[in-house]
Structure P
């Protein structure tokens with residue numbers, strides 16, 4: 001069984017009364033499986049402790065990406081130029097991207113936080129930027145798939161501690177800056193100070209599907 005999230009705890013955090021029923025269902029399902037794959041180490045530890053699973057039958061199988069190396073600098077420049085042309089962005093403006101389906105409450109709350117807190121703080125600094133918000137239809141919770149994909153494209157990212165669950169600073173090197181949850185002044189300063197950096201090669205060892213599949217095969221054997 002491959003668990004993308006501990007769903008019962010996610011729905012508990014969203015205030016759903018039936019989360020305990022789902023917790024019991026998850027526990028029974030994991031207990032019946034020969035092998036259990038979890039999206040990150042925290043979920044694995046939780047399941048071993050709370051569902052009384054055999055640790056030897058559990059491993060981490062993170063979210064993966066389909067490419068095994070970052071795009072070339074030329075590709076990145078061309079993509080930025082397309083955005084500049086499409087949205088009238090000047091060369092000196094830093095592009096700040098947020099993506100997430102806005103029919104999912106945590107994503108909507110994040111956009112509200114950008115509008116009501118982060119943007120006003122940025123406006124006070126004189127920093128040149130443009131915020132782009134888009135809405136792909138993806139699952140929420142657990143490891144933030146959009147963060148893995150952004151880093152995989154060699155794009156610098158700023159995240160709160162909660163937003164970076166499942167992605168260690170060591171995975172992304174200087175390309176990822178993590179600030180404490182709800183420390184928005186520090187978050188804004190991290191955005192301003194962000195500089196281009198090189199993504200460590202071992203990032204793909206962890207997050208490329210081809211390598212992930214090899215690890216799964218080795219684990220089962």
Structure Q
């Protein structure tokens with residue numbers, strides 16, 4: 001499981017981001033003390049860092065420089081500062097991306113996922129999930145069963161990843177809708193059903209029956 005460290009002194013923002021990442025089955029480390037960020041980083045050894053610019057004691061630029069001296073871990077700056085010079089400085093200090101507050105959680109999670117894919121494609125087994133001989137290749141969004149392969153859409157990818165990281169557990173429809181569409185208010189509940197059914201058909205066409213089961217009134221499960 002990928003570990004993500006959030007270095008953000010605004011507790012509300014930190015908690016919202018952490019909750020969103022955990023729904024994607026990332027392990028999240030929330031820093032609450034900022035006088036020894038490098039020491040905390042070295043102890044945790046995260047796969048990616050989300051780093052605020054405005055921090056107590058030393059700012060994010062300083063800590064980015066310190067982390068860069070010890071590691072090549074991907075770093076995404078998150079900041080309310082939006083001057084071009086801030087973005088340039090963030091990149092020059094070793095940051096990989098810059099996201100301005102207020103930001104869309106879906107965009108942030110997508111950037112996190114993209115950076116992890118680029119940096120760990122060939123180094124981390126988490127980019128391939130398997131169950132009942134179905135192999136899910138996260139790096140190219142495809143599923144394989146025997147010698148048959150199918151490509152997944154964005155929504156099918158998200159649904160299958162969420163469920164395959166919760167084997168044996170019921171995943172509620174509300175949880176899937178939250179992961180897929182965040183807090184959008186006007187998504188028809190039937191849209192989720194359509195996406196799940198499409199994913200089921202693709203897996204069935206590969207030759208694997210009843211991979212995703214429905215638990216009436218509760219959600220879906222892969223057993």
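As an exercise: Cα extents along the principal axes in Å, for residues 96-167 alone, calculated from one structure in P, Q, equals 45, 24, 21. Which structure is it? Could you put the intermediate results ahead of the total?
Values: P: 34, 28, 21; Q: 45, 24, 21.
The read-out comes from structure Q.
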Check your understanding: Of the structures labelled P, Q, which one yields 33, 27, 21 when Cα extents along the principal axes in Å, for residues 8-87 alone is computed from its coordinates?
Key -> Q
Point to revise | Read-out log10 I(q)/I(0) by the Debye sum over Cα atoms at q = 0.14, 0.22 Å⁻¹, for residues 32-159 alone, computed value -0.72, -1.27, structure in P, Q | key: Q
Study note, to complete from the structure: Comparing relative contact order in percent (Cα under 8 Å, 6 or more apart) across structures P, Q, the largest value goes to P
Review point. If Cα Rg over 2.2 N^0.38 Å, for residues 56-103 alone comes out at 1.79 when worked out from the coordinates, which of P, Q was used?
Key: P
Review point. Taking semi-axes √(5λ) of the Cα gyration tensor in Å from the coordinates of each of P, Q, which one would give 36, 19, 15?
Key: Q
Revision key, fill the gap. Mean count of other Cβ atoms within 10 Å over residues 16-23: greatest across P, Q for structure Q
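Computed from the coordinates by the stated procedures, all read-outs in this text should not be read as laboratory data. Values in this document were obtained by computation on a predicted structure and should not be read as measured data. Cβ atoms are built from the backbone, for glycine too; each structure is taken alone.
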